[in-house]
Structure P
Amino acid sequence: MKKIKTLMIVVCIFLMGSMLTAQENLTAKQIADKSFEVTKLAGSEAVSTMTIIDSKGRERLRKIAQVTKLYNNGETEKKLIRFISPADVKGTGLLTYDYKDKDDDMWLYMPALRKTRRIISSEKSKSFMGSEFSYADINPPTLDDFNYTDLGEEDVNGTICYKIEMIPRDEDIADEIGFSKRISFIGKEDFVIRKAIYYDLDGELLKVLEVKEIKELDEKNHKYRPIYMIMVNKQNDRKSILKVDEIQFNPDIKDDYFTTRYLERE
């Protein structure tokens, strides 16, 4: 019996060592890919509060409902975001189809106009509903649009992180997303992003994202979601706080939610 136990311990140590070695040998691009994949839930629903703070410290609060669902074996994530308060933005909605290997589709519905319009590529760098988050920040980017460099490791609030530099492959991509470089700090154990630094098209510091809190929602598949994020614009002294008030894993989200017809419902 002792020999069997000893053998089992040796095997476990060997397997753990093999896993750690494989993890250490990941390329910068593979690390970035895993950081996007670990946040993709089979389905989810959430209610969040967005706080927009201007340079004088004045605040605007917005309540947001969101549902997501994966399709095509996880290759496509569909997401519906709808503002539920205050009155001036209530009913405004954003529908996105996030494809892994091609440009996303995005539609915006504005109740005042009673019209849905597609967000084109040149608009993705623009502010999302007056916040410091852009449309490009709403969904993960297309991996092949960037060159990646592993800059080593760094501690971010007690979490040891990979430090990964992402640079757009050409000027057109940079113009589309609104930054010339992004440095992401990705947890070594869970691959969840903890911080990101953005540089503008002239190479100057633009904004900093801090992830203050994360939650594991699908324990079986180790899927996480950031539930408290702060985006600070270093050029205009504005910041936006996104705090998830309620969230749950739900793979049975209705397909009807992810249509422009549902987007236009008020």
Structure Q
Amino acid sequence: MKVVILAGGFGTRIGEESQMRPKPLIDIGGMPILWHIMKEYSHYGFNEFVICAGYKQQMIKEWFAEYFLHRSDITFDFSEGRNDLIVHNNRTEPWKVTVVDTGLYTLTGGRIKRIQPFIGDETFMMTYGDGVCDVNIAELVEFHRSHGKIATLTAVQQDQTKGVLDIGGDNAVRSFREKQADDGALINAGYMVLEPAIFDYLDGDECVFERAPLSTLAKEGQLMSYIHKGFWQCLDNLREKETLEKLLAAGKAPWKKWEDQ
């Protein structure tokens, strides 16, 4: 099953950091938050990724192009007129990564629509390239398969300006709307599982996935929630970056389930 990661936005709320690089490439403990998200999925055996790039998309492509060299011990042998490269230790992951330029100003639903040719007629996962979570992804996928609906999202209770969910007793999402200042409801944390029928709800680059598509799915009874009571944190400002850095440095990062290589 492929994992789609939205990584094309401007990330204006995190200021100077996003002026230098796309937000998914902002480092947490020396590695981009995008890498941390991918390691989460890889821990559960999901190793094929489609990255929806946009703002400074060339930097994401260059990062992956150089990743093998950065994660390996290399001898460059120029002696006797040679130009040999010898790899001694390779610490890369078994990933297959497709980076797609989905446009500079394309909105979230439009970005997902643009990668449809890379998904085909398959169930896939989707999340945002700026948030980490300790959700059990294997259980999330199992839950999605159990109910037979088009879409499942991971719901958490956080004081954030994300989409608000009205969830029924059977975990069906009855409505979806933008969060307001006085809300204390469950919110959309990403970490979704989607059927290919989702593409029928997306229309053009101006489509905002979190508005009409999810609202329509909720009204049709096709949107389910996997309620997660554990850790989730997005990277919207420098304070949140520092929080994630401190958790990682202290060895208390809940999302880090993999062993260091």
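Going by Kirkwood radius over Cα pairs in Å, which of structures P, Q comes out largest?
Max of Kirkwood radius over Cα pairs in Å: P.
Between P, Q, which one scores greatest on FRET efficiency 1/(1 + (r/R0)^6) of positions 70 and 86 (r between Cβ atoms, R0 = 30 Å, to 0.05)? Could you put the intermediate results ahead of the total?
Values: P: 0.40; Q: 1.00.
That would be structure Q.
Hey, helix-only ellipticity at 222 nm (-39500 (n - 2.57) for each DSSP H run of 4 or more, over all residues; to 500) derived from one of P, Q reads -8000; which structure?
Values: P: -5000; Q: -8000.
Structure Q accounts for this read-out.
Taking Rg/Rh (Cα atoms, Kirkwood Rh), for residues 102-205 alone as the criterion, which structure among P, Q has the greatest value? If you can, show how the numbers build up before the last one.
Details: P: 1.03; Q: 0.96.
Largest value of Rg/Rh (Cα atoms, Kirkwood Rh), for residues 102-205 alone: P.
None of the figures in this text is laboratory data; all of them are computed from the coordinates on show. Since the model is a prediction, treat every value here as computed from it, not as a measurement. Cβ atoms are built from the backbone, for glycine too; each structure is taken alone.
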